[in-house]
Structure I
Amino acid sequence: MTHQTAVAVQKLTKTYGKIEAVKGIDFEVAPGEVFGFLGPNGAGKTTTISMLCTLVNPTGGSATVAGYDVVRQRDEVRRNIGLVFQDPTLDGYLSAEQNLRFHAELYGVPKSVVAGRLQQVMEMVALWDRKDAKVMTFSGGMKRRLEIARGLLHSPRVLFLDEPTVGLDPQTRSAIWGYINQLRRMEDITIFMTTHYMDEAEYCDRIAIIDHGEIVVIDSPEALKASVGKDRVQIQTGDDAGAIEALRDRFGLDAGVHEGAVTFAVASGEEFVPRLFAELGMPITSVSVSRPSLDDVFMSYTGSTIRDAESGADNMAWMRTMARR
């Protein structure tokens, strides 16, 4: 690995029994980049982060983070990364400052710099005035901001954010991203994040779409949306199967039911709609046309929307649970 790479992954694999959670993936992340893993729950995002952060050993392949091997140089990797977990890991009975001081002790931050660094990172996430308050009194958004501050305290080279805004309301999610973008300007840091929120992936310099443990495509959000090149049209009719058949027979279009509506892609969707009403041969109760989004990119490359994929994963998990009973 060269110094031009913050994270380098070759043929990384993780299996649990017969289940292959991560299937030989390859990618690199440049220093200073905001790199996103976009995919539904169960796609392999958290498993990959766990391997890169030395919490789980790979079954095969190799990976380096900040120049260190994740298997042979685990201590060096850990000293050079920050990690914000999907689930909260703060001690609610301690104050915000006590949580951070405990972290500084664990990471061996020199005592001479702890006080200044602690104030710096807490001001960065607008929590300095609450430093003496117990964490149990914090809202979900405040706890997440404190966890980001804690992840930055020991000046890591790579900050891992695993679903950084999951469970937060849209306004709080937007505020969290304001803080993340601010820290990116202030700190010399690479950010590696996972998300299943499409709007969140837009903040990344590049995203890797991961599905069923495999990376499907990697590029910037703009390039991925341009690669789709077609508008998404969704219609409501009284007969979904009949509409899908008519779209295929009369227009040569492949359609499917996604998120409760008959969905298909077509160039210049707004120009196509009048023809659709005139020639489909059945009543249309509603129609919507949208420019290519990252959800369309996901559907184009995987065959389903991310929400459909998640509901499928939830159904599979439920069926496995029932089978064990």
Structure II
Amino acid sequence: MKPAGLAAVLLLLAGCGDATTEYKTSEYVFGTLVEVTVRGVAEEKARAAVAAVSEGFRRMHKDWHAWKPGGELMTLNAACKTGAAVTLSDFTLDQIKAAKTYYAQSDGLFDAAVGEIVGAWGFHADEPPKGRIPPLATIRALAAAHPGMDDIHIDGHTVTCANPAAGLDFGGFAKGAAVDWALAEMKKRGIANAVISAGGNVGAMGSHGDRPWRIGIRDPKKWGVIASVDLEPDESVYTSGNYERFREWEGVRYSHIIDPRTGMPVDHILSTTVIAENGSLADAASTALTVAGMRDWPRIAKRMGITRVLMVDDSGTIAASPDMAKRLIFPEGQKPNLVIRPIE
């Protein structure tokens, strides 16, 4: 999974109320800081629920990791080179099925099978890559092989790969899937009000006392927020940004977000924020819409069933869907000009 840079969204906890009802913890997993806040239950109950979630996170980090050996995803990626069959657990298989769904819904703009291209760019490392970019002939050759989720075939628990250029990387939606699972696990354990921030991407359930959870959407061009939103129960907000993880060479910044059609990093789009009830979908959609760009994102959003989108490009244009525009709370005295783009 790709490590995250600076948080894309910010959890705003001003006016927390009675601190005795709130339990907070954090740990470093998925290459980022994951913070959990639980409200309204005794500390012992909150601590037990968070411990169970942490154990699940560690398993995900192992089995869903795209470039460290020992996990199920790495085993499958190695088998892609030969076409050998691999038997996977439901834990990993469910994510492959989700990735195939998002691939189809996004017209292939979200493609978890471009792991070989991501690796060639140097983003399969815990630290951001530095120095000369890879030979573009190598990138073009990988892209020309058209690795896609249609190359991944599932028969029961057996998975085969029909394209040696394919390699799975869950980095585009793993945090969303992990947070969805964690919130569901805590709900089973009697937790009604909680929020989880994974590298600034946030999933929530319930409320923050007598008010909703309030999330700030980071300005990708400077420190601070463009706006904030109050989350409804069981909503998630996810942002993909080219400022989070990148490499620079000869004055050009190359984003970790790859356009699967060309193998090249996405440029021009600085960030895309999506609100949805499904964090895995929101995470994948924020990536797909970034690849779609300012012109085509409304069409892809409609295909993916997304209605709340905020996009910022490198010209300073801030575009929002009508449903997102209604939710935005701007800092006092600040209200940027919004371009309203209907989902169509």
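Computing helix-only ellipticity at 222 nm (-39500 (n - 2.57) for each DSSP H run of 4 or more, over all residues; to 500) across structures I, II gives -10000 for structure II. Taking volume of the Cα convex hull per residue in Å³ as the criterion, the top structure among I, II is I, with the largest value. Given a computed value of 3.3 for distance in nm of label points 7 Å out along Cα→Cβ at positions 39 and 231, which structure among I, II does it belong to? Going through each structure in turn, the value belongs to I. When Cα Rg over 2.2 N^0.38 Å, for residues 151-278 alone is worked out for each of I, II, structure I gives the greatest result.
Read-outs throughout are calculated quantities, based only on the coordinates presented, and are distinct from any laboratory measurement. Worth saying up front: this structure is predicted, and the values here are computed from it rather than measured. Cβ atoms are built from the backbone, for glycine too; each structure is taken alone.
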